[in-house]
Every structure is written in structure tokens, then in C-alpha cells.
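Participant: The structures come next, written out as C-alpha cells.
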Structure I
Amino acid sequence: VMSSFFVFIVYPIFQIIKSSFFTNTGEFNFNAYTSFFTGGILFTALKNSLVLAIIVSILSTIIAYIFAYTFAYFNVPFKKLFNGIAILPIISPPFVIALSAILLFGSQGFITKGVLGLEHANIYGLPGLIIVQTLTFFPIAFLVLAGLLQSISPSLEEASYNMGAGSLATFLKVTLPLTIPGIANAFLLVFVQSLADFGNPMTIGGNYTTVAREIYLQVVGSYNMQSGAALAVLLLTLTLVVYALQKFWVGKKSYVTVSGKPTQGRKMINTGSTRRILFIFCLVMSCIVMAFYLLVPIGSFIKLWGINNSLTFEHYTYVFSIGKKAISDTLQLSLIATPIAGLLGMIIAFLIVRKNFRGKKVLEFVSMLSIAVPGTVIGISYILSFNKAPLALTGTATIIIAAFIIRAIPVGIRSGITALQQIDPSIEEASTNLGASDIKTFLSIVLPLIKSAFFSGLVYSFVKSMTAMSAVIFLISAKYNLITASILSQVEVGRIGVASAYCTLLILIMIASLIILNFIVKILGGEEIDEKSLL
């Protein structure tokens with residue numbers, strides 16, 4: 001296990017750092033790094049990415065906090081709808097909202113041309129990216145904040161009311177300070193997601209270049225591997241710094257509000273103007289998000305959006321004929337990677353929690369490292385590492401499966417560790433004392449006890465593999481193609497209907513997979529898999 005992680009995580013990262021100092025002809029220099037400080041496209045990409053990430057993180061965190069506060073404190077209708085939108089970014093392709101934005105606000109958009117009559121509308125660039133990324137990432141921040149706000153002890157707020165404070169003063173002096181660590185976590189999580197986002201800038205970025213997009217253009221478009229590698233190292237450094245802040249700075253800030261003393265549940269607010277305002281805001285935002293997601297299936301049946309709006313099935317005919325290879329390849333490779341990632345995640349979690357051995361801390365750090373490595377960095381590092389003997393894997397299914405596993409496994413490990421910490425080790429000791437081997441104990445005792453965590457890891461691995469974009473865009477070949485790469489290529493040539501058909505099928509596959517796996521978990525007596533376990 002340790003050697004596999006070093007081969008597929010540590011070694012590629014070393015190769016990408018090394019390549020950032022060498023030109024395509026093998027000459028050693030610092031040109032790629034000095035170009036950051038002398039202006040030009042690389043510095044612009046960095047500045048643009050930071051500006052975009054900061055704006056999106058602020059907006060997403062504010063919207064998510066309003067949603068989470070409404071969910072935790074007010075008795076309002078449609079709570080399942082508000083909670084349900086949180087899973088949409090997880091199970092959908094990485095640029096489905098960008099595709100919807102083009103259908104609504106593009107040059108042939110329903111609103112820009114159909115409603116407003118604008119002839120030269122332009123959704124591309126920074127404004128479009130802010131809208132698209134905010135709608136994509138605020139549900140993820142909502143998941144972080146919803147659990148935190150629901151866990152705050154009502155007794156603290158009741159004490160504030162009893163001392164004469166009003167609702168606003170209680171919120172500003174009690175509730176808000178207690179949620180600062182969660183706000184910081186949500187902000188940093190969205191910040192990293194925005195920095196690493198590849199699909200949306202490629203789809204709707206226009207002339208607004210970002211680091212993740214520029215890495216792809218430098219490597220694939222200009223074949224400037226040194227500049228691409230240097231940008232990848234810079235992006236990796238930024239994400240690692242942010243994750244370090246999240247883990248070691250924000251993680252240490254703990255505001256304990258749940259003690260051993262029993263407390264009554266929070267009394268939900270049923271009336272008042274604040275309740276009405278928050279409910280209207282959440283309902284409007286939910287409807288906007290749902291409209292963006294529903295527009296893609298509608299667009300898949302339109303012949304030529306904005307020009308010929310007649311209904312047609314020709315986009316699906318294309319997908320199931322010429323495009324069926326991408327569907328079958330994606331399903332096949334994802335189904336191979338899913339059980340491997342799921343089982344490996346549980347094994348590593350078991351080793352970390354239950355076993356003491358030399359290199360345990362290293363294994364834990366390396367296994368969780370890939371969660372902080374952006375997909376574009378994984379992709380370019382694999383090209384640099386596996387394009388020659390003895391590991392000539394470029395163009396094969398193995399390298400794509402490896403990328404799927406490495407990207408998905410940290411969530412399985414984290415779920416497994418959480419589940420194992422709740423199980424008394426004496427159960428496994430009893431099995432060992434009766435003569436069972438470690439493997440027998442793990443398969444017969446441990447795995448059944450943590451089956452909910454195991455299936456959560458399986459679902460996340462399958463979803464992550466099916467919707468992977470940034471990591472595998474560098475790894476596809478004529479022999480193996482993927483749905484997400486096909487969607488991007490269709491958008492680039494202006495075939496929005498075909499791209500919408502691909503997206504619709506992919507979302508349907510994701511929903512069906514979640515339903516089937518939840519059904520299996522219920523039969524086996526486990527807890528239902530929800531969006532919080534996938535985050």
C-alpha cells in the first residue's frame with residue numbers, strides 16, 4: 001500500500017516540481033518562475049484566479065450561511081428542497097451550470113435574446129464565472145455550516161435572551177462568534193474549489209484566464225511543459241497552504257457548546273418578518289439553482305438553441321451512436337476503480353486506527369495528500385511520470401483508473417477512520433483470540449461493522465470517477481475517452497445540444513447509482529447515504 005502511494009502520489013509530485021526547472025530541451029533555468037514576477041500571461045492567470053476565488057468564496061459563504069441559519073432556526077416549508085440542492089454539485093458534471101448560463105445568457109440565450117432582445121450579450125469572462133462558481137460551490141459551504149449551526153446548544157442563546165438581549169444582539173454576540181470556525185472552514189473550502197476549478201473557466205471563462213485553465217493551455221496548446229509544470233507547482237502550493245490553514249489554524253479553534261448536561265431542543269421560530277425574508281431568499285435561490293439544472297435536460301431536446309427551437313431527439317441519437325464509446329469507457333473504468341478505492345480506503349483506515357507500525361504517520365499524510373492536490377496537477381504530473389519505461393502507462397486504462405482511485409480514496413479513508421473510532425477494539429481482539437487471522441478478522445468482523453462508511457466511500461468513488469474532469473483531461477486517448485471530456489469538446493465547437501444530452505445522461509446515471517446503493521445499504525441494515533457523508 002505504501003509503495004503504491006509513493007508511486008502514484010509522491011513520485012508524480014516530485015516529477016512536476018523537477019520539470020518546472022527544465023525546458024523541453026533539458027536546459028535548467030528559473031525562467032518559468034521569474035516570468036511570474038515580470039508580468040505576462042502567467043502572472044495574470046495567478047492574479048485572476050485569486051480575485052475570482054476571493055469573490056466567489058465570500059458570496060458562497062454568505063449565501064450558505066443564510067441557508068444554514070434558516071434551516072437550523074426557522075420552521076419554514078420546503079426544507080427538503082433547500083437540503084436537496086446541496087447534493088446537486090456533487091453528482092453533476094463540473095460545468096453543468098456554466099452550460100445552463102450559456103443557454104440563458106449567451107448570444108442566443110433565452111433571457112438575453114428571447115426576453116430582453118439583446119443581440120450582442122456576453123456572459124463570458126469574470127461576471128459569468130462569478131455567477132457560475134457561486135451557484136456551484138455555495139451548496140458545499142452550506143453542508144459545512146448546516147451541521148455546525150444545528151449543533152449549537154440552545155441554552156447559550158436562551159441565556160442571552162433571559163438577560164434582556166434581543167434577537168439581533170443575540171445573533172451578533174452569541175451565535176455568530178460561535179460559528180466563526182465553520183465560516184472560516186466553508187470559506188477556505190470554496191476558495192480551494194474555485195482555485196482548482198477547470199471545467200467552468202474552460203466553458204465560460206472567455207478571455208479571463210485562470211491558473212487551472214492556463215496549465216492546460218500551456219501543456220496541450222503550447223506544449224510548454226516547463227511553464228505548465230511551474231503553474232501546477234504554484235497551484236499546488238496555494239492549495240496546500242489553504243488546507244494547512246484549514247487543518248492547523250481553523251481546526252484548533254474550538255468553541256464547545258455541547259456539554260454533558262441535557263438540554264432541550266431548539267424551539268423553531270414560526271412567525272416574524274425575519275422568517276419571511278429568509279424563507280423568500282432561500283426559496284428564490286433554490287429555484288434559481290434548480291432552474292439552471294433543469295435547463296440542461298430541456299436544452300438536450302432543442303434542435304439549435306435560440307435559432308431553431310423545435311424539439312428533436314437527434315442529440316441523443318448522436319450520443320448513443322458516435323458518443324456511446326465515451327459512455328461505455330467511463331462506466332467501465334469507473335466500475336473498476338470504485339471497489340478498489342472503496343476497499344483500499346477501509347484497509348488504510350484500519351491500519352491507521354488499529355495498527356502501530358513504522359511509517360504510520362507517513363502513510364496517513366501521503367494517503368490524505370491527494371485531497372489537497374488539484375486535478376490539473378494530478379493530470380500533468382501523471383503525464384510527466386508515466387510516459388516512459390519502466391512505467392509507460394500513458395494512453396492506457398491503468399493510468400485513468402489510478403487517477404480515479406487517488407482522487408477518491410481520501411474520503412473513504414476519512415469515513416473509515418470516523419467509523420472505526422466508534423467501535424470497541426475488543427470485538428476484533430475476541431476474533432483474534434479465537435484464532436482468526438488479521439485478514440479474516442478484517443473481512444468478517446471489521447468490514448461488516450463499518451459497512452455504512454464503506455458504501456459511502458464506494459458511492460463517492462463512483463460519483464467522483466464518473467464526473468472527473470481536470471485530472472483525466474490530460475490522460476484520455478484515442479483508445480479511452482470519457483463523458484466529461486466529450487462534453488467539453490462539444491461545448492468548444494458550439495454543439496450545446498449534444499453537450500446537454502451528455503450532461504443529462506450523466507446526471508441520470510448518478511441519481512440511479514445513489515438510489516441503488518442506498519437500497520443495498522438499507523437491505524444490509526446500514527445508515528442511508530446522504531450528501532453530508534459524500535462531502
Structure II
Amino acid sequence: MGAVALDPRRPIRGLTDMRDELHLPPRETLDPADWFAVERLAGRVVADAVRHLKGIRDRPVWQEMPPGVADGFTAPPPRHPTPLADVVREVQETVMPYPMGNVHPRFWAWFMGAGSLTGALADFLAAVLGSNLGGGNHAAVHVDRQVVAWLRDMVGMPATASGTLVEGGSAANLIGLTVARNAMAGIDVREHGVGAIARPLRFYGSDQVHSCHRKAVEALGLGNLALRRVPSDAGFRLDPDALRAAIAEDRARGLRPACVIANAGAVNTGAIDDLETLADIAAAEGLWLHVDGCIGALLAIAPRNAHRVAGLARADSLALDPHKWLHAPFGVGCALIRDGRLLRQSYATTPEYLQPAPRGVASGPWLHESGPETTRPFRALKVWMMLREHGVERFGRLIDQNIEQARYLAHRIEAHPRLALAAAQEINIVCFRYDPGGLDEPARKALNVEIMLRLQEKGTAVISDTTLRGAHSLRVAICNHRTRITDLDLFVSEVVRIGDAVWTETSTRCTDGE
């Protein structure tokens with residue numbers, strides 16, 4: 001007997017009775033009841049977003065959220081629906097006016113990219129697509145793999161290298177150091193654990209390494225003492241002679257030197273370690289070379305500054321951040337491993353519920369086998385769209401532009417009698433202080449912190465601060481494609497104006513006996 005054709009327009013007999021019998025509630029969905037109304041609303045949201053970015057220069061870099069607005073975010077979870085138009089209006093009134101500020105041309109704190117409209121549209125499209133990048137045979141996986149290959153080629157690593165996209169630089173560094181630990185332990189760490197390692201491992205970085213490396217060695221079960229901070233030289237670069245001495249000393253103590261962590265752009269000053277020399281040392285000593293390139297790896301595409309990261313491609317592992325100098329919206333980082341097989345060996349699992357298939361959606365590669373995340377968002381699309389729109393060469397020129405702007409700022413600082421550089425400017429980070437003379441370190445720090453805070457509160461500029469060799473410093477990290485020379489001129493004049501005012505206020509209080 002042949003199969004009976006079903007008419008999808010006719011309900012299956014008895015289905016209504018079954019619903020009644022099981023007391024099933026009415027069908028619900030998150031889709032809108034009126035698609036046309038949502039389309040019009042979405043158009044207005046996009047138009048408002050374009051106007052927001054177009055007028056970004058005319059708004060304060062940062063402004064504090066008023067208590068009355070902030071209190072609204074302590075309300076309990078809503079139990080009942082609110083029309084989408086009202087929800088959007090609330091976001092525009094209570095969220096959009098109070099950003100961190102990093103898209104503004106005078107935001108120069110903490111080395112953050114400035115984003116782009118294309119990247120925002122890409123995140124929207126990725127969310128609409130809704131794909132999980134844990135793996136499978138679908139378009140997003142192909143985009144993800146191509147972006148990793150593009151980044152690999154941009155920094156000059158070989159075709160044998162493999163990588164994975166993650167949330168940011170801390171995660172990318174963690175993956176690189178995980179593979180380093182597993183490769184250098186001398187045992188199967190995944191099977192037996194770090195307790196079975198015969199001799200304690202030692203990782204080496206300068207005293208300028210990012211704090212994420214401490215978190216990484218702690219997460220790897222090695223402990224903070226496994227990360228030996230080697231003194232940096234006068235230029236805040238890892239001292240090769242001090243590194244050799246530390247390795248020899250640890251070997252003599254029965255420890256197992258395993259990995260050198262090199263800075264391709266130190267977080268405090270932008271200093272770049274001598275990557276070629278460190279690669280030579282790692283090769284001679286049989287150590288893994290990991291490069292933290294979250295600040296400076298993409299100098300490799302900058303025509304006038306690529307020479308600064310010579311030796312980068314010799315890394316066994318490399319971390320970089322497309323959400324910095326590629327200005328992709330947060331967050332997207334990338335871990336690259338020279339021998340791609342080692343990356344998979346560190347993370348691959350094949351559970352019964354994630355079996356490959358000869359055809360269909362499960363016939364594609366399983367990207368979760370290259371990192372700790374099984375659920376992975378479609379981070380790649382924003383990088384892919386922005387590189388397709390602008391091309392690698394434009395991003396390289398923008399990097400050169402930021403470095404030239406930093407050089408200009410350093411010259412302006414050196415030319416002013418009450419401003420002083422705290423470290424040599426190498427790439428796009430400028431460390432300096434306002435110093436009227438005659439102040440001890442605590443008083444000078446208090447004065448400079450006040451300058452920084454008043455700049456923020458007025459909405460003029462956002463910078464950060466740090467401590468170099470025990471001395472406080474203001475820190476400007478120019479990683480912004482919207483910055484102009486006129487912004488830097490305004491900044492210098494405001495630093496001096498505020499500094500003079502604060503110094504006068506302080507001197508007056510001291511004279512009055514306060």
C-alpha cells in the first residue's frame with residue numbers, strides 16, 4: 001500500500017482533542033505579532049545609531065550616570081511585557097548617553113579599539129543568524145576559519161599554524177600558555193594532571209607582563225611562583241642576559257624551564273621585547289616562545305612600523321586582539337599556535353553527543369576542539385566584514401597614523417616646561433606627568449590623579465594612569481581611528497590649564513595653613 005499524502009493545511013485528526021486533554025496552553029513565540037511595525041522600528045534604531053556615531057565628537061567623552069538613572073537598574077526582573085518601542089526608548093534615554101567612551105576620538109585609556117558602524121552591523125547580522133560556532137557544516141564556520149587564516153597570514157605565521165577566536169587577549173594568552181604547558185610538561189597533562197609533572201615548570205616574562213599571565217599560570221594549576229618576572233632594561237624590555245641567568249639558576253635548582261613570554265607591546269609603555277633574540281634563546285634552551293601581541297602584533301601590517309616586531313612569526317604561540325587595532329567591536333581575540341596539531345591535542349574531545357557525520361550539518365569541522373568553549377558566538381563576522389570593506393593596507397596605515405600621533409604628543413610634552421615624559425615613546429603609548437617642581441612623589445601623584453579625574457568629569461578626554469619604577473605616571477594609549485592632531489593639542493592645553501589650577505589651589509591651601 002502506498003504512503004498517504006498529508007495536506008499540511010489540514011490539522012491531524014484528533015490533535016485538537018489531544019491539546020484539550022493535555023491542557024496545553026495557547027501557542028507562544030518571541031516573534032513579533034506585527035513584522036512591519038518592527039521593521040520600521042529597526043530602521044529608526046539604525047538611523048539613530050548612525051547619527052550617534054556621526055555626532056560622537058560633539059558629545060562628552062564620558063559622563064557619569066546620574067543617581068536617578070542608575071537607580072533604575074536596581075529594579076527587580078520584569079514579570080510582564082513592555083512594548084518594544086518603549087524598551088528601545090528606555091535604552092536610548094538611560095544607556096546610550098552614558099558609554100565608557102572608547103568610540104570617542106579623545107578616549108585614550110587602557111588601549112581599546114574605537115569600534116565601527118560596520119562592526120556593529122556585523123554583530124547584528126551574526127545575532128540574527130544565531131549560529132553556534134562550536135562547529136558543523138554551515139556558513140559561519142567557513143567565515144571563522146577564514147578569519148583565523150587571514151590573521152595568521154597578516155602576522156606572518158606559517159601555514160602549519162592553527163588558531164581559534166576567543167573573547168579577548170586574556171583568553172588568547174591562556175590558550176597559548178595552556179598549549180605551552182602541555183607541550184613542555186613531559187607527560188600527558190590532560191590525562192594525569194599537573195601533579196604528575198616530575199619537575200615544577202617555570203615560565204619567564206619581564207616585570208612588565210600583563211596581569212592576565214598571572215591569572216593564566218594560576219588557572220593552569222602551576223601557581224603564581226611558576227611565572228618568574230625577569231627584570232626589564234631601561235627601555236622596559238625583557239633583559240636577555242637576565243633571562244639567561246634566570247633559566248640557568250632554575251635548572252640548577254632542579255626546576256624545569258618551559259616557556260618564555262615575550263611582549264610585542266608592553267601594557268604600561270608599549271615597549272617591544274627583542275623578539276629575535278628571545279626566539280634565539282628559546283631555541284637554544286629548548287623552551288617554548290609565547291608572544292603576547294595583544295597590543296603590538298598587528299604592527300606587522302603597518303608599513304612604517306612592521307620592523308618593530310621582527311621575529312614575531314618565530315613564536316610557538318601568539319595572542320592578538322582584533323578589537324584593538326582592527327577596531328572590531330568587543331570582544332574578539334585570537335590565539336595562534338605554530339604547530340596546529342598541538343592546539344587540537346590540548347582541547348579535542350569527541351563525546352557521543354557530538355559525533356561527526358558523513359553528510360548534513362554535523363559533517364563540518366568541530367571548532368570547539370580548538371579551545372575551551374563548546375558554545376561559541378559568531379565573533380568572526382565583524383572582523384571579516386571590516387577587513388573586506390577596508391582591506392589590510394588601510395588598517396596598517398591607521399596603525400602608523402596612531403604612532404605618528406603619539407610621537408607628536410611626546411614632542412608637545414617635551415617642549416612644555418611643566419610636562420615631562422616618564423618613559424620613551426616607542427609606539428602609540430605616551431607616559432608623562434605634570435610636574436611644577438618641588439613636589440615629593442605622593443604630592444605629585446595626587447596632583448596628576450586630580451588632573452586625570454577632572455579631564456574625565458569635564459568630558460574632555462579619558463586617559464589612565466600607571467606606575468613606572470615606583471613613580472606615578474599618566475598614560476595615553478592612542479588606539480583610535482577618529483583621533484586628530486587637534487584633539488591632542490586640546491588635550492595638552494587642558495592638562496596644563498587644569499594642572500596649573502590644581503597646583504594653585506594646593507599652594508593656596510598650604511599657604512593658608514590647611
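Every number in this text was worked out from the coordinates using simple rules, so none of it is lab data. All of these numbers come straight from a predicted model, not from anything done at the bench. Cβ atoms are built from the backbone, for glycine too; each structure is taken alone.
Participant: Taking mean count of other Cβ atoms within 10 Å over residues 27-34 as the quantity of interest, name the structure among I, II where it is greatest.
Facilitator: Once mean count of other Cβ atoms within 10 Å over residues 27-34 is tallied for I, II, the winner is I.
Participant: Which of I, II yields 69, 67, 51 for Cα extents along the principal axes in Å, as computed?
Facilitator: Values: I: 69, 67, 51; II: 99, 59, 43.
Checking each candidate, the match is I.
Participant: For which of I, II does distance in nm of label points 7 Å out along Cα→Cβ at positions 147 and 163, calculated from the coordinates, equal 3.0? Could the numbers behind the result be given before it?
Facilitator: Numbers: I: 3.0; II: 1.1.
Among I, II, the structure yielding 3.0 for distance in nm of label points 7 Å out along Cα→Cβ at positions 147 and 163 is I.
Participant: Ok, one more. When helix-only ellipticity at 222 nm (-39500 (n - 2.57) for each DSSP H run of 4 or more, over all residues; to 500) is computed for each of I, II, which one produces -13000?
Facilitator: II
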